[in-house]
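Asker: Below you'll find a set of structures to go through.
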Structure P
Amino acid sequence: MTAYTFGAIFNMTRLLVDDFRGGFEKGPWWQRLCIGYSITTWMVVLNLGSTGLLVSWLMKYADNIVNEYSTSMAMLLTTVLSVFPFSFRPTLQLFLGIIICMMSLHMYFVPSNMLVDLPLPVKATPEEVIEVSVDRKTDS
């Protein structure tokens with residue numbers, strides 16, 4: 001919170017100075033803050049706000065790698081949902097990036113013996129275990 005305190009103070013001061021110079025013709029800045037917002041603008045604000053809350057929740061219970069993968073999967077979902085309503089045409093680079101991301105996601109979460117032909121770990125039987133005693137001598 002303290003990191004941006006000075007920026008908030010200076011920006012608020014600038015807004016008030018601009019209002020006083022203009023003689024409050026259009027009203028104070030806090031009344032003009034949301035004028036002209038369409039439903040699309042409100043949806044973007046809602047999307048970014050909920051994304052911030054979800055990322056903070058995710059970082060509380062997961063690590064950075066999971067955060068990166070969830071961000072890239074959210075981009076994939078956004079791309080798929082944007083094709084029909086916005087006539088979005090995905091490029092080859094986007095498809096290649098999505099494929100690489102999905103492959104790395106699979107490689108990160110799959111057990112290692114499915115990726116490489118590793119022998120399964122074998123537990124030692126009690127007959128194979130040899131007890132070794134170690135005598136410790138101290139110089140005192």
Structure Q
Amino acid sequence: MKTRAGLVAGGCLLMAYAVGGALTDADVAPGGVLLFLAAVLVGHDVVWMATVLAVGAALTRVPPRCRSTLRAAAITAAAVTVVGLPLALGFGRSADNASVLPLPYGRNLVAVLLAVAGTTLLACVVRRRATADRKESERPAEDRP
């Protein structure tokens with residue numbers, strides 16, 4: 001309980017510092033800040049949370065032995081996509097300077113996502129076979145051929 005109270009107090013202090021800095025800065029446009037905060041709120045609560053809830057609901061249909069593996073893969077794929085997609089789309093790339101973002105980020109993003117999917121598939125297959133082998137060994141001796 002003391003840890004939670006400390007974290008809440010620290011968060012409130014950081015927010016107060018940010019608001020104080022924004023109010024005292026002459027270059028801050030309050031309308032732009034409010035627009036940004038509204039966009040972040042809509043992006044998080046409407047788009048991101050709806051996606052997370054839909055994926056979570058879809059994962060309930062997966063067998064329990066693979067559910068945790070698929071959950072970890074979904075989190076990994078989401079994190080990689082959030083970080084890699086702006087580079088893959090080329091935001092900030094100057095058309096006349098080829099050395100700004102010189103690598104094929106789109107292809108590399110797809111390769112990493114395929115590696116995550118392949119690793120997940122392999123982990124689920126290994127776990128399924130281990131479960132099947134364990135069930136076979138738990139049978140009584142008279143039932144085995």
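Bear in mind that the values in this text are calculations on the coordinates, not laboratory data. No experiment lies behind these values; they were computed from the predicted model shown.
Asker: Using relative contact order in percent (Cα under 8 Å, 6 or more apart) as the calculated read-out, with 10 as its value, let me know the right label among P, Q.
Answerer: It must be structure P, since only it matches.
Asker: Taking -21000 as the value of helix-only ellipticity at 222 nm (-39500 (n - 2.57) for each DSSP H run of 4 or more, over all residues; to 500) derived from one of the structures shown (P, Q), identify that structure.
Answerer: The read-out comes from structure P.
Asker: Upon calculation of Cα Rg over 2.2 N^0.38 Å from the atomic coordinates, which of the structures P, Q produces 2.02?
Answerer: Working through the options, I get structure P.
Asker: For structures P, Q, calculate mean projected area of the Cα convex hull in nm², for residues 77-124 alone and state which one comes out highest.
Answerer: Top value of mean projected area of the Cα convex hull in nm², for residues 77-124 alone goes to structure P.
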